[in-house]
Structure I
């Protein structure tokens, strides 16, 4: 969700509370619970899963490996659920042309640096930069180049599947709003 006026541009960021994260956290939880139940039924030699006889999986070595995968999956699932509950990555980008200030705010993991807040003057923005990350699936990333602070990425993780034309259009709109040049690397 974005909001724009003549002098202010605000982009709200969704963070980790996306439908796909809920889906994968739930699937990972159920799958790892299944692995753990199969390993435990091999250890106890009881049928914890009714459609799967425990005699088919001996505890050593298959039951141990299944239990290990189940425990590892539960840890990964709990990590995903924690990022969803804490809404890691959500926040906003606020560009205020009237006051000449840019504010970037993100929520992080709990602790000392939970709130990530960057504020700087618009006159310190050197350019809007587009860099194409190479690899199996190359994708463009949008950066804001700041004097003395380096580059700040502006592309969200759910935007890496956007076409290069959409990223270029967004970069052109932002560069026009901020009145800075565009650099392509």
Structure II
């Protein structure tokens, strides 16, 4: 998806959980979980179910049992990851409409009563575009909208890897578009 931009309307798509890295991690977790379950089951039966997963030297109690529990836990984690990918959790768009004077931020959540997450605010309520850069152990770079008398609304995606110059450029473009100042950094 590409962003659409005109003189008075800017629509920025958000990918969410349907990233290649999430597909890879969900697959790795699923394969690892199945391996643990098969080794635990093989140790219970006393024979190798899968030839390259040797389990003859593993006693069912406690090693095989623990491996089975790890496998079951990993399998449920994998189901969670695949469901998030299939449902597109976190995907949506950011829409900035100067003509109507409205900013709409939309995201898909997990199924239920709050599946559709929509935040709408007026352009005139925007105090500034805020940049937050935290380069500690867990590097965090966030572009958000600072609203008058309300919480900041983050615009960047989780795991979006923007360089500092890309982040500054994106924030500057948005600030120019909305005609508001930039804070932070």
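Summary table below
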| read-out | value |
| --- | --- |
| Top of I, II by distance in nm of label points 7 Å out along Cα→Cβ at positions 70 and 134, largest first | I |
| Among I, II, which structure scores highest (criterion: distance in nm of label points 7 Å out along Cα→Cβ at positions 142 and 166) | II |
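Laboratory data are not the source of any read-out in this text; all were calculated from the coordinates shown. Small disclaimer: the values here were computed from a predicted structure and weren't measured. Cβ atoms are built from the backbone, for glycine too; each structure is taken alone.
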